Structure 1
Amino acid sequence: MTWQRPGRWWRHAITDRADVKRAFPERALDRIEQAIGAAEAKHAGQIVFAIEPALPFPRVAAKLAPRDRALEVFGLLRVWDTEHNNGVLIYLLLADRDVEIVADRGIHARVGAAMWQHVCETMEAAFRDGRYEEGALSGIEAVSALLAKAFPRSSGSGELPNRPVLI
């Protein structure tokens, strides 16, 4: 786990919004937003993509795991607040190059942790190679495929914004 490796505090100290902009320029954020919109046209689920550059030093010193932070962000962004409990958060903690997927109970019960972990690992491999946009788009596509099986498209519009959230 990258968040347990020595030097974590240093990575969090030097990673900032400029690093996010280099990894995800405006064009990439636009493509991610479009991909989420296109994905949500195929199913009734909701996808939120959130990027956090780094954690504040006290949270790093307390050894806050990316998963725990993702659970916090899931609540803060109200991804849980969908009509069918089918919201999915794709969370990237850039300093750790860690991806976490938090799925609401309606979809998690149908998919399970192993599938979400596989998507995370695929995205992390792309990010390690510097292929941020490609990794994000493939992750959205994989999550969308899982949502389409569990929650086929029904009438209604998106409940959550499609634009990636920069924390």
Structure 2
Amino acid sequence: MTNKRVAVYPGTFDPITNGHMDIISRATRIVDHLIIGMAHNPSKKPMFSLAERTDMVQREIDPLQGLHGCTLEVRTFQNLLMHFVVDAKADIIIRGLRAVSDFEFEFQMTGMNARLDSTVETVFLMASESHQFIASSLVKEIARLDGDINSFVSPFVADGLRQRVIDENAGN
């Protein structure tokens, strides 16, 4: 009997991008169960509520259920990542890397997490070449300036972003 490999892919996913989806899809090759950990982090001033982001991510990952035999789940958390990982009975954290600047931050975070719980491994997946430059913050900025976001997010997410920008502008 083999042990089930359970991993957490944490983030704010505000909104979920094609880059996030690439990491999720590739993570299904190395784990049996992937929990997309939706962080509640009001200090980041998200464009979408936690419930909206959760629904958005769930809709995006549904077609990937069972890919490579991996099950997917979305859970929210607002505590320390390592506490969430332990509560989820996971032993792997998946992190995506786009650039050297990501690595410096992630290297520090991995060291701190290892001190908190040395039984949890962090696995880094490099962003695919076509997704290395995609960041949720940039996608939101492009949307706010009426730019074309179609190659960065799914059609569903693009529609949601455009509507949110319209709503924001109507409120100003």
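FYI, it's all coordinate maths here, none of it is from the lab. Worth saying up front: this structure is predicted, and the values here are computed from it rather than measured. Cβ atoms are built from the backbone, for glycine too; each structure is taken alone.
State the single structure among 1, 2 that was used to calculate helix-only ellipticity at 222 nm (-39500 (n - 2.57) for each DSSP H run of 4 or more, over all residues; to 500), giving -15500.
Numbers: 1: -15500; 2: -13000.
Checking each candidate, the match is 1.
Assuming 1.7 is distance in nm of label points 7 Å out along Cα→Cβ at positions 43 and 115 as calculated from a single structure, say which of 1, 2 it is.
On the way: 1: 0.7; 2: 1.7.
Source structure for this number: 2.
Matching task: -1.05, -1.06, -1.10 is the computed value of log10 I(q)/I(0) by the Debye sum over Cα atoms at q = 0.25, 0.31, 0.33 Å⁻¹, for residues 59-106 alone. Pick the structure from 1, 2.
Details: 1: -0.87, -1.14, -1.22; 2: -1.05, -1.06, -1.10.
Among 1, 2, the structure yielding -1.05, -1.06, -1.10 for log10 I(q)/I(0) by the Debye sum over Cα atoms at q = 0.25, 0.31, 0.33 Å⁻¹, for residues 59-106 alone is 2.
With relative contact order in percent (Cα under 8 Å, 6 or more apart) derived from the coordinates and found to be 35, which of 1, 2 does the value describe? Before the final figure, lay out each step's value.
Details: 1: 35; 2: 28.
Only structure 1 yields this read-out.
Hey, Rg and Dmax of the Cα atoms in Å, for residues 83-138 alone derived from one of 1, 2 reads 12.8, 35; which structure? Intermediate results must be reported in sequence, preceding the final value.
Working: 1: 12.0, 37; 2: 12.8, 35.
The read-out comes from structure 2.
For which of 1, 2 does volume of the Cα convex hull per residue in Å³, calculated from the coordinates, equal 118?
Values: 1: 98; 2: 118.
Label of the originating structure: 2.
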